[in-house]
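There are structures below to look over.
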Structure I
Amino acid sequence: MDKIYLDNASTTSLSAEVLNAMMPVLTDNFGNTSSIHSFGREASAVVDASRDLIAETINANSNEIYFTSSGSEANTMAIIGIAMANRNRGNHIITSKIEHPSILNACKFLERNGYEVTYLDVDKNGFIRFADLLRYIKNTTILVSIMGANNELGTIQNLKAIAQTAHEKGAIFHTDAVQLYGNMQLDVEEIGIDAMTISAHKIYGPKGVGCLYVSNGIKVDPIIFGGNQERGKRGGTTNTAGIVGFAKACEIANRDMRTNNHKLRELSEYFVSKLTEMVENITINANVRQKLPQIISVAFTGVDGESLLTKLDLNGVAVSTGSACTSNSLAVSHVMSAIGLKNDDAKSTIRFSLGKNNSYEEIDTALNIIKKSVDELRAYSSTYSAKTRKRKGDK
């Protein structure tokens, strides 16, 4: 049975071009970048070239790029590192209720250590309300962190307007752009971004490497201690091959952005159109234009999401019920709760996230499997409910 992968927001496959770029580093250029001999200098040179390339894609300076082990680490460094380094200016942070767990958990840590955090509500499509941002931002606000595109809904926030509002109060603006990077041109100078997180494995690069952009002049404390790697901001042996792969993935993502966006939009529109024709009683969450088209959140009324996910997986279709970082939790998605979904609707929600390697043939096959799976689960639920009512009536 051929498997169909529709969970690209969780992670993407490794590009062949990226693997080819990494192989010489894995096999030949294996030196430690901190070593001063020729092996170390050669490794350091390819890391520097990678830093230059990534910086260029976002109109940043090379010395504003700090490599990390993941987007989660970069987010943690942004929230805790910036808060700690700027605590003399204030202790208030603003974020939203639909951020990635790495942001929310870092904020909870800061709350336990004397910081004040405001979690902004969002509307039914996942957009923050600017009236709320204006209401809660104040002179002691040192950091505003709002994700660029939500990982469960795909909603794209107005980053430029948020940055302007933050700067008017002297606050630093950070955005988690892990889902957004590679899908939209991000010019940190033009938008007004002070700090930004991106990750390799969301753009067909390797797992285990991400980066945090921090504008020169913004103070950030390290959260991982060790040697003087990353200019003293992030200790630990440099993941040279991963960084080279990351840079190659960034190059490809920006090179092919227009082509990929066109394909993903058409493929997603086809998927949604056919799904709504074939399956009754469904709701497309955040069905708006200002979103990543390839992330499609669907509530299947009367169907348990975990049961549907399992059934689809057994039939060769990989999907998700939400963020991969919370997939082992049985709790209702905090994103679905924040947009106002009732408990049953939230539990019936599946996230489909398409990728550049998906085909129309795969989509057609997946749609038939989805319809069959939903019909079977609804029939079982109806039969079970009827038997339950009968037993209660007999009593």
Structure II
Amino acid sequence: MKKNFKIFIFFLISILLIHTNKVQANEKIKIGLLVPLTGSNKELGNLIIKSTKMALQNIGTTKIEIYPKDSGSNANQALKSAIEFREMGINIVIGPVFYQSLDFLEEIKEITFLSLTNKVIDLPINVISTGVNATSQLKALKKFIELNKINKTIFLTPNADYMPEIKAAIKQAKIKIFKHHIYDREPTKLTAQIEKITNYKIRKQNLKDEIKRVENSDLIDKDKQLEKLEKKYTIGNVNFDSVIISDFDESLKSVITSLLYTDVSPKNKYIMTFNQWFDKSIIIENNIQPIYFPSINKKNLDDFKKKFLNEFNENPNHLSLLSYDLVGLIYYLSLKSELTDINKLFKRKNSFKGKIGIFDIENNKIYHRLNLYKVQNGKLIEIF
């Protein structure tokens, strides 16, 4: 009798386990998507929605459901939508896009937010930055510096709101910097600061002194020496062999132009900068080349753009590619473990290969393994 009872209990437990496993297997993964659907950035939000739809199609699973909600471009609207996600039982959200939308999200402790921002300082405890952050970029530049045995790198950073991010990233990436200079973007002040950094006035005076010395000399080849000197702008070298400029667009070009003015040329000093997202205006400006920068894999980006254009008849941006990969990342993590406690999954050391490149996950942080590109003579060259 006891034996039959034990068999019955074992049989009952087995049925319950099978039923539970079926329920878990059929359980949907609900992903919130918190993006601007109203206001001046609504087109960006629509591009991100389309990219996540494309990700679902390419993954080929019915296990994932995505629920878009409006973040606007402000913290109050983001919080309102986040509360609605919580009521729906959603515990992981892609978004918000903008750093200023994150302010109140710590109140929604039940949800982990994969924000598309690249800022990592002072984030709410339940927000993970997924953008291409400064540390990821400096790790790629560090690798390039070590491969080329560059010894003295100066760092130029504008007096901008992201300056604290740069300073933190230098420590985090453990990149060796000879000197770190903070400059003013106002053109007159910038030129004066670059002159000081490069000892331009001293080097200019050295040239004048040498011309005067040769003119007053009895050298046999005086005329030839003077002819050579007249082709120079300065005499004397600077005390660095490379420059990292953490700037973008016209401001970046202004810094390089100021370096050229002070006779520091990209042809004899390594000029490196941050991710420029393959800005065409940099590629066509030969006078500021060669220039080096880290970025995501260009081939993968081009393939994604082509597929997106074919699917939706419009061009995506880099945030579209990032959000596409985040859907794949969440699905990948769901295959490795249950998503009921999502925080644990982002604390573990893990890696994921997406279209944007390889994500390294550890201790609630995401870093990107980036490629390094060189622009020279109007051509883009992949270094690694």
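Values quoted throughout were computed directly from the atomic coordinates according to the rules given, and no laboratory measurement underlies them. Quick caveat, the model's predicted, so the values are computed rather than measured. Cβ atoms are built from the backbone, for glycine too; each structure is taken alone.
Volume of the Cα convex hull per residue in Å³ computed as 157: which structure among I, II?
This value belongs to structure I.
If mean count of other Cβ atoms within 10 Å over residues 174-181 is computed to be 13.6, which of I, II is the source?
II
Taking FRET efficiency 1/(1 + (r/R0)^6) of positions 238 and 254 (r between Cβ atoms, R0 = 25 Å, to 0.05) as the quantity of interest, name the structure among I, II where it is greatest.
II
semi-axes √(5λ) of the Cα gyration tensor in Å, for residues 86-165 alone computed as 21, 15, 10: which structure among I, II?
I
Given a value of 15.5 for Kirkwood radius over Cα pairs in Å, for residues 38-149 alone, point me to the structure among I, II it was derived from.
Answer for the origin of the read-out: II.
If you work out distance in nm of label points 7 Å out along Cα→Cβ at positions 70 and 190 for I, II, which one comes out largest?
Answer by largest value of distance in nm of label points 7 Å out along Cα→Cβ at positions 70 and 190: II.
Taking relative contact order in percent (Cα under 8 Å, 6 or more apart) as the quantity of interest, name the structure among I, II where it is greatest.
When relative contact order in percent (Cα under 8 Å, 6 or more apart) is calculated for I, II, structure I comes out on top.
Identify the structure, out of I, II, from whose coordinates Rg and Dmax of the Cα atoms in Å, for residues 126-349 alone was calculated to give 19.5, 58.
Label of the source structure: I.
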